[in-house]
Structure I
Amino acid sequence: MAAQKGKDLLLKVDSDGNGTFTTVAGLKSRTLTFNAESVDVTHSESSGRWRELLEGAGAKHARVTGAGIFKDAASDALIRAYVFNGTIRAWQIVIPDFGIVQGPFQINTFELVGRHDGEVSFDLTLDSAGEITFTAI
């Protein structure tokens, strides 16, 4: 994958529960993280007393973080409603010239930040709530 513009990494949410994806407007930064928990199966006879892990046994988890400013009233209202209702909805992370990561996520953190000499901004964290898929583009 060649170098890409960070602004082209898009975060989209299923705005109606029927597969209509809306780009979350005003994001200045976004991060996608994948984690796989390890399962330690080390025992007294492990070779050289080195830790041993059980392949493919741990729970998988994805997290998306983003920060930005309010720009689009419709997507702002949607995010606000999902926060207050604890909604789990399908989200897409579009990675240019690479692919689309999609799956159910819940907004677990939503922070509002306001400085006396700047605009109101927000930070959000989405945690996966089911199977995540990847589609190459």
Structure II
Amino acid sequence: MVDSGSDSVFINATPQRCFDVASSFEHYPEWAKDVKEATVLSRDEQGRPHTVEYRASALGRSTHYTLQYDYSKAPLSLSWHLVDGDIMRSLRGAYTFNPDGNGTRVSYDLAVELIIPLPGFVKRRAEMRILSTLKELKTRSES
């Protein structure tokens, strides 16, 4: 079963700054508390990370997964999908960066299907941790 969540936040930074922070995957371990390692495996023709392997904390254990990124709507959107993962069957997500006055309204959408079903309270706790990445993106973008 696919579970999804979304959230949005106002960030006092330009859409380009937010996009730059969100697409600097190798720096995620510096500001996204659950990401322990991020390794760029391949880059697109413009030198942007295309395939990235992660090691992260999830559900009380370490998990590994590989994401592939789509820049077709950059810099107003950045989307991704799962290439490989040890606890996920599928993962799709996107950031959307909309100019809003002197800042940016950033939306975060995520849909995930785990290999092993989890009780509802565990899923809700995991969803809150994942969506907290948006708050961490805000802090990093405004610094």
Next on the checklist: One of I, II was used to compute mean count of other Cβ atoms within 10 Å over residues 33-40, and the result was 15.2. Which label is that?
Outcome noted: II
Checklist entry - With log10 I(q)/I(0) by the Debye sum over Cα atoms at q = 0.10, 0.12, 0.15 Å⁻¹ derived from the coordinates and found to be -0.32, -0.46, -0.74, which of I, II does the value describe? => result II
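To test your reading of the models, identify which of I, II gives 1.4 for distance in nm of label points 7 Å out along Cα→Cβ at positions 65 and 89 when calculated.
It must be structure II, since only it matches.
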Checklist entry - Of the structures labelled I, II, which one yields 0.00 when FRET efficiency 1/(1 + (r/R0)^6) of positions 49 and 73 (r between Cβ atoms, R0 = 25 Å, to 0.05) is computed from its coordinates? => result I
Checklist outcome for this item: relative contact order in percent (Cα under 8 Å, 6 or more apart), calculated, reads 25; among I, II the input was structure I
Checklist outcome for this item: Note: helix-only ellipticity at 222 nm (-39500 (n - 2.57) for each DSSP H run of 4 or more, over all residues; to 500) at -3000, derived from one of structures I, II, originates from structure I
Checklist outcome for this item: Across I, II, FRET efficiency 1/(1 + (r/R0)^6) of positions 41 and 113 (r between Cβ atoms, R0 = 30 Å, to 0.05) reaches its greatest value in structure II
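Here, each number is a calculation from the coordinates, and none is a lab measurement. Keep in mind that this is a model prediction, so the values were computed, not measured. Cβ atoms are built from the backbone, for glycine too; each structure is taken alone.
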